[in-house]
Structure 1
Amino acid sequence: MASIGNGHLATTVYSDTIFVNGLYSGDGFKGRSHRATIPSQNNIRAMLPSEEGAVRRFALDFSFNSYTGVFFETMTTDQVTVEQRTYAHQFYTRLLVTEIHVTRGQGTGDIVIGLTTNPGSDGQDFLWDSISSPSVASRTRSEVHMYWTPVPSSITLASSESQKSVSYIASIDTDQATARESFEIGRQFARSDLYPTHLAAWRKVWDAGRIEVEGNLNLQKIINGALYYILSSLPAQEHYGTANQFYGLSPGGLANGKLLQDYQGHSFWDTETWMYPPILMLHPTLAKDILSYRIHVRGPAYDRAQQNGHQGLRFPWESAFTGVEVTPGDICWECRENQQHITGDIAFAARQYVSATRDLGWLQDENGWELIRETARFWKSRPTFNRKRGLYDINGVMPPDEFHHTVNNSIYTNVVAKLSMDFANYTACLVGEAEETAGEVESWVTDVGDRLYLPEITDEKYHPEFEGYPKGELIKQADVILLGYPLMWKMSDEVRKNDLNVYEEVTDPTGPAMTWSMFCIGWLELQEYSKASQMFQDSYSIYVKEPFKIWTEAHQGLGAVNFITGMGGFLQAVLFGYGGFRLHVDHLDLNPVLPPDTDRMKIYGLDYLGSSLDFTISRDQVTINVTSLGGDYPLEIKAGDTSYTLQEGVPVQLPRGPASIATTRQDSNRCTPP
C-alpha cells in the first residue's frame, strides 16, 4: 500500500501506525532501537449502504497521486458517491488529514455512511498520560503530544443535502503547544484552505526540482513515485512554524521502521550514498538537512573513535535519535564493528555538497568544516603502518560487499579514506584556515593519504575488491564498481570495463536493486548502451510493485518496504547515468543520452553554485535554460571549442554530447582541487 508523509510524520495508508521523525523506542545498545509506533486515528474506512438497507463496504477505486501526496478511495453507487482522501499536510506538517466527501446521486431520503476505525493498540512504545496530567519533567523518556478529531460511527447525508464534507485531523509533535496550535489551525481551515494549501506546497516542491521523460509513461510514473517517496521522508522546505531537527533517512522511509522490521528506521550509508545524490542536485537545501543530522549527532561519533583508540569522528553503521551505534549485534556483529566505510561515505557527501553549492556559510557557521576535518582526522588515525611495504594498511573492515565480513585493505574503504583526507586539505584552504592547522591537515595527506596501500590492479587489468580477494568469489552488491561512479577514481576505460565484467559475473543476482543502477551508469560511461539498458531495466522492473510503485528490497520476497535506497540508486541511473552529470570539485560535467523508449527528457531545477538550470535532452540536442542565476558564481558552459556565458532567460542550445559547466569567478581556483 502507498505511504504518505511530509518529513515530520508518515504512515502507510490504512495501517494502524504513524511514525514521527526522530521518535524512537527501545534499547539502542542492545540493537532494539526502532521507530516508536503511534496508534493512527486516521485509519478510517467508510461503508456504503446496500439496497437492502444493510451496511456493507464498497471499495471500487483506489488511486494515489504522487505529485500531490494524496491517496484517494472512491466508492460509487447509483444513490451516492463517497470520496475519501488522506494526506500528510505538506505545509502544516504536524497534521495528518482524512477527508470524506459524500455526493448524492439518484438516492432520496437520508443516506447513512458507516465509519470504522482501527487505530491499533496503544502499543509498547509509550506510557500514556491524559492531557491534564503532564509527564514528570525529570524522566528521560521522549514526549509526544497528539490531538485528534473523534471519529463517529457514521455520517448522514440528510434528505435536504446534495453533498457533505467532513474532516478528521490528527496533530502530533514532541512539543505540546506546537501540536495543539497545529490542531486548532487544522480545524479552523478544514472547510476552506487546508487542502488547497497542501496542494500548493507540493506544487512548489515539484517546481523546484523534478525529472520528466516523454514517450514512456510507465517510466515517468516510477520516477515520480521514487522522488515522492524520498521527498516525503525529508523535511518540508516551506512550512508553518519552526522545523524540528531532522533525524536522517532510513531504507524503508519515514513510514516504516517497527521493531525488527525495515531496519527499524535507522540511518545507514544508504542515506549518503544512495538517496542523497539526486536530492543534492534537485533540492540542495534538503541535502544540507541530511548532513545536519550527522552534525547534530557527532558527539557519540567522537566517543566511538576514542573508544577504539582513534581520533576524530567515527560514525556508527546504524544510527537513530542519539547517534550511538544501534546495529543489532546479535544479527550482524561484524556490520556493527567493521563497516567503517560509512565515515568516508559521509565525508564524500559533504564533499559533494560543497562542490555543488560552494556554501562557505555552512562550512564556517554550521559546523560543515568540522565535519569534513574530523572525518579526515579519523582516517588519518585509523591506518597502521606496514613496514614491509612502506605503506599504510586499513585492516579488519567490512567493505560494501557484506558477504566478506572482515578483510584487509578494502579498495573502496581505502579510496574513500584518501578522498576524505584530500578534501579536508582543500577545504582548509577554502575556509582560510590558520597556517598551523592547514599545515597539519596537509600532513595527513602527505604522510598517510598518499601512502595508503591500494590493492594493485592485476595482470588481468581489474581492481581486486580487497587484499587477497579470490577472483570469482560471490559478492553481495556493488562495491569495486563504485570507484568509477560515484567516487570518480581515475582509471583507464579498459580497467573500468574489466571491473564491470568481472564483478557482474560474481554479484549475487538476487541482490538489492541499487547494484544494477551502478552497473547501468558504468556501461553508459563506456557507451555500451545495450548493456546499460538491460542493467537499467534490472534496477527497477523486479522491485517495483504495482499499483502504487512501492519498492521492495529483495529480488525474491520483500526485504525492507518501501525501499527508498533502491529508489535512490534508480534515480541516480536516470540523472547521473542517462543525464550524464558528474559533479567535480570545480566543475559539473554532462554527457546525456536518452533513457530507453523515451523521446525527450527534461530536468527541471538542477542546482549548481546557486543557479537553477533546466535541461531539455532530445536525440540530437541539449537545451539549457537558466531560470535563476546565482549572483556569487557566474557560470560558463563549454562544449568542444565553444563556450557560452549562461544568462537568465537566455537558452543555450548544444549538440548532444559532452559539455562542462564552471564558474568564471576570478578567485574560484585559488585553492587547488584535489
Structure 2
Amino acid sequence: MYDPGHERDACGLAIVADLKAGASHSVVRDALEALRNLEHRGAVGGDRKTGDGAGLLCCIPEGFFAREFGLGAAQNRNWGIGMLFLPAWPESFSKAKAMLRDVAAEERFSLAGWREVPVRPQVLGQKAARSMPRICQAAFILQGVPGGMALEGDALERKLYVLRRRMENGALSLGFDMDRFYIPSLSSRTIVYKGMFVASQFAAFYPDLEDPEFKSSFAIVHQRYSTNTFPSWPLAQPFRMISHNGEINTLRKNVNAMKARQATMSSATFGSEFSKLLPVIQDGGSDSAMFDNVFELLSKAGRRPEHAFMMMVPEPYSPDFDISRDKRAFYEYHATIMEGWDGPAAMTFTDGITVGAALDRNGLRPFRYVLGKNRRFVGASEAGVLGMKESEIAEKGMLRPGTMVMLDMARGKFLRDREVKARVCREKPYRRWLESSRIELKGLFSSPEAMGAGAKSGSDPRASQFFGFDKGALETLEPMFLAAQEGVSAMGSKKPPAALASIAAPGAAEPASAAPLAAFFRQKFAQVTNPPIDPYRETLVMSLQNYVGRQRNLLEEGPEHCRQLRLDMPLLSNADMARLRSSALRDFAVGTVSMCCPSRDKAPGFAARAIEGMKAEAERLIDEGASLVVLSDRDLGPGRAALPSLLAVSALHSHLVEAKKRHMAGLIVEAGDAKDVHSIALLLAYGASGVN
C-alpha cells in the first residue's frame, strides 16, 4: 500500500548562470534547453504524457513583473512575488484567496497585485490535468514598518518567509492539504515555476518563460523521477531553495530529531515571530521537500547557504581522511548540534544571491560542469546538456564525493570547494570550542583487564537462562570472543519464522521456546538506486563516532553546544558504564531507569504499566538536568523480570520525541538480551545512543 513516508527521488538537474553579463533571457532559454536534454532522466505515466515533474527556479525578472502587476520602479525593493497552487473548485478557491489576503494584512503586507498565470493545459496528460491546481501569482508589499525604514534584502526575505508559513498554517486550519494549497515560492529574490510535466511540455505550458522580458542571471532546472511514490504538482522540483537528485536514507531519524528540538529552539533573528514558523517540516512532503524545509530555516535564521549545507550533508572527516584540522573540527562540532541527512545526493541550492552545487560524501550521483571564457557556467547531472565549443571553455570538471562549488552572482565569482569551506570553517573557533568543552572517557575500549570492572561480581545462571544464552547462542558468540569477528554461515536458514518459533515441531517432546523480540525484525536496505559499498570506501566515508548528551539550540552556536560525550563507537564496556555512573561532572549528570518489573504481576497490561513508569521516571530525570539516561536490567533477580530492551528503548524514544525532549538527553541501554550484532543494531536503530 502507498505510504507517504516512502517518498524518494532519483532525477536530473542543471544550473545555467552568467557571471559576467548578468540577467538575460538567454539564461532562461538555455536552462529550458538543458531541461529538455534531461528528459530521459524523468519518468512518464501510463497515459504517456503525465510526467513525474519538472520545474525551474530563477531570479525574479523585475521588469516582467513590474509590467504585469503595474508596480513602479521605486517599489522594486519592497515587494515579493508569490507563486501559488490554489484549489480548483470556485468555493474553495475563494476561501483560500480570502485567507491569503487576511493573513497578509495581519503581517502588515498589502496585496498589491493578483494574476492568473497563463497556462496551456492541453499539453498535459490526463492524470496531470485532473489534478492541476489553479495557478496564480500575487505581489505583496510590506507596509508600516516600525521606524519608517523600508525593509530589503535578508530582512525582507525573513518577513516573506514568516508570511508564507502563516499562510500555510492558515490553509491547514481550513482543511486544505498540500495537494489543494501549496506555495512553490514567496520571495523578493527568486521564483519557482513547476508542475507534473515531462521536460518537453514545461515551457509550452508556461508562456511566461518564452517572454523576452523574463530575464535572470541564473536558472536551476530539474526533471523528476519519483521512486516509490505518486507524482504530484507540489512535489515537483526545484523547491524553494534546493533541488535534489537522490534520496535521504536517514529521513525518519532526521524528521523525529527536528520535531523534538522545536520545543527548545529560539532565534534572535526572528525574535517573537519564531513561533509562527512552526512546525518546521511540513507533513506530506518528500524527503527532498523536508530537506528544503530545514535548509530554509537554517539559512533564513542567519547561516549562509553553504554553511547550512555543510551542516546537513557533511563530507567524510574521520582521522583516516586527509582534511585540515579546522575543517574536521567544523564537522565534528556540528555533529553535536544536528545529525547528517545521509543518502546519495547531487544537490543544488540558492538564496538568490549565491548558487551552489554539491555531492554527498559517497559521491553516488554525478555532477559535471563547464565554465566558459565568457563566464557562462553550465553544470548538470551529466555532460553535454548544452553545447559549448572546446575553444570557448575556460575550465571543466566534475564534483568529487563531499565537494561543492559556488557561484557568487553579486560579485561574478566562481568559488571552488577549498575556498568556500576554508572561509566557513574559520568563521568561529570551532576547534578551540571542541578541545575545551567535549567530554571523553579516556581509555575507552582499550583495556581488556577493565572489561568487567563495573559489573556485579559472579555470574547468575538464571540470568543467562532468562536472556536466552543457550547452546546455539554460545556457538554464535564463540568466534566473536575468540577472533573478534562474526562467524561465517550459510545464507539460508532452517530456523522457522519468528512468529512460528514457539510452535512445537511434530513429535517434539517439549514445545519450542518463544523467539526473542529482535527475531521478528529484518534489516531494511536502502532501496532503488544505491550500489553496494565496498569495505575500503566504507572505512573512509562511514563512521561509528557519536556524540551523546543534551543538545542546545540549533539556531545558535557556542562552546556549550559541544558539551557532550564523544563515543568512538556505540558499544560500551562494563568499565565504561562504571566511569559514567561515577562521573563528578556537575553539568553532565547520569540517571538510571530500570527495565525490570515484578515477575509476580500477571494482571493484563503489566508490561504497559511498567513502560509508563519508565517514561515518567526518564522524563523526571531529564527535567532535573540529566544528560544521559541509562536503561538497565541489572536489577534482574528473584521476583524481578526484565522487559525486552528493544521494547523499552523504542517506547521511551518515541515518548520523548512526542514530548519534545528526546534531544535533551542521550539514551544508553544496559541489557542482557543484546547479545549479537542484529539485536544491538536494532537498539541503535530504535533510539539508543549506546549499548552495553
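Details
- Origin of the value 4.2, where distance in nm of label points 7 Å out along Cα→Cβ at positions 43 and 275 was derived from one of 1, 2: 2
- At a computed 35.3 (mean projected area of the Cα convex hull in nm²), which of 1, 2: 2
- Among 1, 2, structure where distance in nm of label points 7 Å out along Cα→Cβ at positions 155 and 579 as derived comes to 5.1: 2
Each value in this text was obtained by applying a stated rule to the coordinates, not by laboratory testing. Worth saying up front: this structure is predicted, and the values here are computed from it rather than measured. Cβ atoms are built from the backbone, for glycine too; each structure is taken alone.
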